[in-house]
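Read the figures in this text as sums done on the coordinates, not as results from a lab. This structure is a prediction, so every number in the text was calculated from the model and none was measured. Cβ atoms are built from the backbone, for glycine too; each structure is taken alone.
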Structure P
């Protein structure tokens, strides 16, 4: 909560703040994926992680990065996608999480990140302090959509 001497500044999210939100979303996707449970094992597998960031920056509107697993002698079960000579019962799955952020401060509060607050001191100077507001139980997940993107994964790997 701010007072007459304090103003919450709705500054754009820094790259570090956005990376923390993305990291938490990735953990959410992983923890919600039943095929990554402890009772399931894979003799052979491959995976791809794609990150697309759509921004309001006209010079750089879309940032995209991806990483694919690669064959490694130390972990022979992990291969580069798609699996070579995959058995007929091999499966491909995909999950997409999309988050739309319209207010940086709303996301900061929702995720427990510090909110920059401009404080007017008694001598008239202004300082910026970071305030962590308590996470609200009714804050929800934000504008998040999780969808099954298995068909897109199959198409990308031509299976």
Structure Q
């Protein structure tokens, strides 16, 4: 049995990337209209968003383990994972490359900070995202199970 879903990946990537570029241009047009600078701003926002989601993941397990927060973090991670696995690209990186007409600033930040190439980082990222998403899904199922069996 084979299940096949026909989606136009290029159209999805192009429309999401276009929306992201327009959003960054709109949000930061008071600062600059230069594409190169906007690309670096987007790269920085991409890095900060990655760190923020990782911190949310840690907080939802330790400091504030509320089920609603865990579900929100799971949805965010699932959207990112779908983008990386199904589309095989990060839309933010594509937008950064178009804005700067050069290498992605996000990858440059990673190479400078951690000393890994972008392809090696992408391989590690997809593997770690898949494992984390699976474990996180099992944890949410366990929390639902606790709620169902202990309705107090």
Quiz item: Where is mean count of other Cβ atoms within 10 Å over residues 6-13 largest, in which of P, Q?
Solution: P
Quiz item: Which one of P, Q has helix-only ellipticity at 222 nm (-39500 (n - 2.57) for each DSSP H run of 4 or more, over all residues; to 500), as calculated from the coordinates, equal to -26500?
Solution: Q
Quiz item: Given a computed value of 3.1 for distance in nm of label points 7 Å out along Cα→Cβ at positions 38 and 110, which structure among P, Q does it belong to?
Solution: P
Quiz prompt | Given 18.1, 58 for Rg and Dmax of the Cα atoms in Å, calculated: source structure among P, Q | solution = Q
Practice problem: Taking 1.00 as the value of FRET efficiency 1/(1 + (r/R0)^6) of positions 62 and 134 (r between Cβ atoms, R0 = 41 Å, to 0.05) derived from one of the structures shown (P, Q), identify that structure. | Solution: Q
